[in-house]
Structure 1
Amino acid sequence: MIATEFRTKNEKETLQLGEKVGELLRPGDVVALYGDMGYGKTVFVKGLAKGLGVKDIITSPTYTLVHEHQGRCKMYHFDMFNIDSYEALYTTGFFDLCQSDAVTVIEWSQNIRQFLPDGALEVRFDMSKAGERIICIPEDKRFADIRC
C-alpha cells in the first residue's frame with residue numbers, strides 16, 4: 001500500500017499532525033497504530049482527539065484497555081499492549097465497538113492485526129537515527145492535503 005511519510009521533530013509536531021488527521025476522521029473510522037514504545041503513538045492520539053473536538057485529557061489506557069471520549073463524535077481509544085489472544089480481545093468489547101458510529105483508535109495494533117476490521121487506517125510509527133518520528137499514513141484522498 002502506498003503511504004505518505006511525515007517526519008516530526010518533537011511532541012508538538014506529532015500532536016499537530018494527529019490533530020490534522022483527527023479533523024478529517026469520520027464516525028465509524030478505525031485507526032490502527034503500529035510502533036514500538038516511545039515512538040509517539042499516544043501523543044498522536046492526543047492530537048487525533050483534539051481534531052475530533054475531545055476536551056478530555058488523553059492518556060494511554062494500558063491497564064483499563066479502552067477509554068471512551070466524546071467530541072463531535074464518540075472516540076474509543078484502545079491499548080492492545082497486553083492483549084495476546086482472541087479470548088482476551090473479545091472480553092474488551094472491541095468487536096462491538098469497532099462496528100459503532102464512533103472513531104476507534106488502537107495502539108499496539110500489531111498485537112491484534114489479524115482481527116482488525118477491513119478498511120482500518122493503518123498508521124505506522126518509526127524512529128530515525130536523528131530522533132525524528134517517522135509516521136506513515138496510507139494514501140487516502142481525505143489526507144492528501146496534510147502538510148507538516
Structure 2
Amino acid sequence: MQPPEATDVEVHRFFRAARERVFDAWTPPELIKQWNTRAGVAATIVEVDLRVGGRYRLDLCGPDGRVHRVEGVYRVVESPARLSYTWCSDTDSAGHESLVTVEFRDCNGGTEVSVRHERLSTPATQGRHANGWHACLLQLEQLLMENEWSTT
C-alpha cells in the first residue's frame with residue numbers, strides 16, 4: 001500500500017516589528033505558550049532545545065480536555081532568518097512526520113513571515129494546518145502589538 005499523497009501549506013503574514021523581535025517570539029517556551037495555539041486551545045507544556053538536532057514538544061489541551069502532543073527536531077536554526085523543524089502530531093497518521101520551515105524577512109520597516117508546512121498526510125490535514133497557522137500568526141501579531149519583553 002502506498003502512503004497518502006502529501007500536501008503542503010504555505011502562509012504569509014506581515015508584522016510591524018523588527019525581524020529579531022519576531023524571531024525571538026518564535027523560540028522561548030513562555031512566549032510560544034501565548035501564541036502557538038488557536039481559540040479554545042491552551043499550550044500546557046512547551047519544551048524547546050533550540051539548536052540543530054535539538055527537540056521540541058508542545059502539549060495542547062482542547063476545549064474537551066483532551067491533550068494532543070506535537071513534537072519534533074530542529075533541522076535549521078539561523079537567527080533571525082530561518083527555522084526548520086520536523087512535526088509529528090498524535091492527531092495525524094501514526095508516525096507521520098511533516099516539515100515546517102519558517103522564514104523571517106525584513107520588509108517595509110517590519111517583518112514578512114513565511115510558514116511552509118510540507119508533507120502533510122491528507123487534504124483534511126492540510127486544511128486543519130492552514131487554519132491553525134493562520135490562527136497562530138494572528139495571535140502572534142496580537143502578542144507583538146500588546147507586549148514588550150526582553151530576550152537577554
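Any read-out appearing in this document is the output of simple, stated calculations on the displayed coordinates, not a laboratory observation. Please read all numbers here as calculations on a predicted model, not as lab measurements. Cβ atoms are built from the backbone, for glycine too; each structure is taken alone.
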ask   = Comparing Kirkwood radius over Cα pairs in Å across structures 1, 2, which is largest?
value = 2
request  = Output the label of whichever structure in 1, 2 has the greatest value of relative contact order in percent (Cα under 8 Å, 6 or more apart).
outcome  = 1
note = From the coordinates of one of 1, 2, semi-axes √(5λ) of the Cα gyration tensor in Å, for residues 23-86 alone came out at 23, 12, 8; that one is structure 2
query = Can you tell which of 1, 2 yields 3.2 when distance in nm of label points 7 Å out along Cα→Cβ at positions 15 and 119 is derived from it?
reply = 1
ask   = Suppose you compute FRET efficiency 1/(1 + (r/R0)^6) of positions 79 and 95 (r between Cβ atoms, R0 = 35 Å, to 0.05) for every structure in 1, 2: which one lands on 0.70?
value = 2
query = If mean projected area of the Cα convex hull in nm², for residues 63-126 alone is computed to be 6.1, which of 1, 2 is the source?
reply = 2
